[in-house]
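What follows is calculated from the coordinates using simple rules that are stated; it is not laboratory data. Being a predicted model, the structure only gives us computed values, none of them experimental. Cβ atoms are built from the backbone, for glycine too; each structure is taken alone.
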Structure I
Amino acid sequence: MRVCLDARKLWDSGIGTYIRGLLAGFREVGAEMSWDLLVPPGGAALPECPAARIHHCGAGNYSLGELFQVSRQANRSGADLFHAPHYVIPLGLKPPLVVTVHDLIHLKFPRIFSPLQRAYARWMLSRVKRQARVVLTPSQWTRSDLLNDLGYTEDRVVVTYNGIDERFFQRVEPESLEAFRRRRGLPDGYLLYVGNLKPHKNVDGLLEAWSRLAASRRPPLVITGPRTEEYPALQGRVHALGRPAEVIFTGAVATEDLPSLYQGALACVQPSWYEGFGLPPLEAMAGGVPTVVSNRASLPEVAGPAALVFDPGKSDEMTAALESIITDEELRRRLSRSGPERARTFTWRRCAQQTLEAYRRIIAG
């Protein structure tokens, strides 16, 4: 079996994590197959996929060029099927098509995007519905969205849960944690949010709920993520709450530093309104960090009983959940024990096995 994979987002933080994890999982599975990887110019073979044929593709993401260049290179590869790890698919594609749809954020939160971006997403998702032999989703929640909101055919949409990288399970030595905190200027015992700052992540709601904690036991809040256009408004919100010294915006954190960032925290909080999967809570749980998540979208499905859950639509309930995780030492111990066990159920090997089953289903006709 030869699979052509659109890996142009190989080094992105979101889709890139999925691509790298999937390839690593396939190496563990040891399936007899070969890869054609479409990578950005200058890209090279990954350790996870050393025998792959590399095709440099300069087509930009969401560009007119990708609609034609990607299919041209895929068609020339002679692959048995083409896997789009995002809902963007080219025109004129000849091999059978597999598409991964991670979420429907463009449709669920349209105000985040321009009219053109929304129209493009709707067009692509309609094409996926018509043309994909199999559609993969990272959660039952996203699968339900495709079935209920867009009318996808039930037997063509398959859940392949994402995995967790092994490095998040490895405990960081106390000396290394202290050195990391000093280097990044982080306080001891902080609450942590990891993710981007877009409105659907509900960082503003987290700030509001956190500010209501009693001052005597309110821990510092560390917010990690690229300082995008939402950053000034959030920073202004912190000043309006009168807490500028207690909230730290770190900006982006290097991948190799993430285990230290998580394990240096008192607890990790994911207050999102919407997630197609939600890796940060599981990454925190893998390291034994007590985790609090909203009860929206895929988060309770993924975190299961190993996280404390709250309704983000009720600020008092979020504050109460934060209060519990801060003051209840036994609760933290229980979540710290159950978190790694829950996270262990999500592996890239399993994701690759389920994806391979979908590939074989297509090849078998």
Structure II
Amino acid sequence: MNISCILFAEPAEPYRSIIREIIRHDRECCESKRIVPMDCETRTFFHDIPVIDYFDPEAVAAALSHRKAAIIKDLGIITYGAFTPEQAYVSFSSTCFSTFVKYFYDSLIYFDSCAQKGTPVDRAYLRTFDDIVHRTETAGFSGSPVILRPELPTNDDEVFEIMAEVGRAIVSQRLVDSQFGNISYVYRDHIFISQTGSSLDELEGCIDMVPLDGSSSIGITASSELSAHKNIYLRNGCNAILHGHPKFSVIMSMYCKEEGCDRSQCHKTCKKKREIMLTPIVPGEIGTGPTGLMNTVPPVMTEGGGVIVYGHGVFAADRDTFQKPLDMLMQIEENSFREYFATVKNLLKHLSEGAPDSLAEGGQIVSSFEGKDDRH
């Protein structure tokens, strides 16, 4: 392979157990030796994640010749960088994010299916799920308050500084993974926006200053969501805009009870009005087409509002400072976390009441979730 580096590592928990469980239970993985998450980032950058049974050089080369990362069963994740080690790191981190979202989404769908059919939940699966949940609490979003500087910028350098500050806060709160997410701030007829592929906790030197009137092509290196940020500002007057990919917001955005839909099109054209604790969920693709984020997000955002994009992430915005958007991003993820475990608890309680003999340990496992939505 014409590449500069290879990264192979065993992921930390809970990702290690999550990947093991997906390989063990996912039907498509068992049949086609590939994992197919449905979140936006996987659709855009991975398509699917090959699974290799053994650490065989030819099998690894074959998998990586058409995908950015592969999983070697019971060993770890292998990725590559065509030019830099950072590229391999990004693919590794993205694999962890995608499998996390897939596992918790699939588990919710599995519990829901059991409840609908009145069939027992596999007790071994439930025990492992409970264990992964406990491991997740030590590796996930903290929810601790973050106080940003309250002063408005008075020059371009201060805009760069406040954007770098909020970028570090978003990463420290685990509201983004890999190189996902972007930040913008409108100041003096320019939109300052993080560059595509930039790490939000290292934004120094990675922020583009793009004229709002389109008089410069400097935006060519800006985030792919520049048009969405620009339209949010032009429509709503919000000049401090954050976009993150908090995991449970992404998971819950895809959980829908509507029947008769083409699930492969939900991220583009869903017409059903949905929300999570008053935060609207909208479809939208990366780019500028009719179903692009630039057209679907701004109309439902209000001043000081937030929006969840189906299978993608959260936009939050306000006037003048990033404090309210950051608080909102954290609150939306907290609400989604609460909603997820409230739904799981209700489903498991229903199954326990309907079929107590089939869930000998159900009461104990359900009770282990009782504190999950009150952890803060």
Distance in nm of label points 7 Å out along Cα→Cβ at positions 219 and 331: greatest across I, II for structure II
Identity of the structure behind 4.4 (criterion: distance in nm of label points 7 Å out along Cα→Cβ at positions 235 and 347, calculated), options I, II: I
Of the structures I, II, the one that 21.2, 70 was derived from, the read-out being Rg and Dmax of the Cα atoms in Å: II
Given a value of 0.99 for Cα Rg over 2.2 N^0.38 Å, for residues 179-298 alone, calculated from one of I, II, which structure does it belong to? I
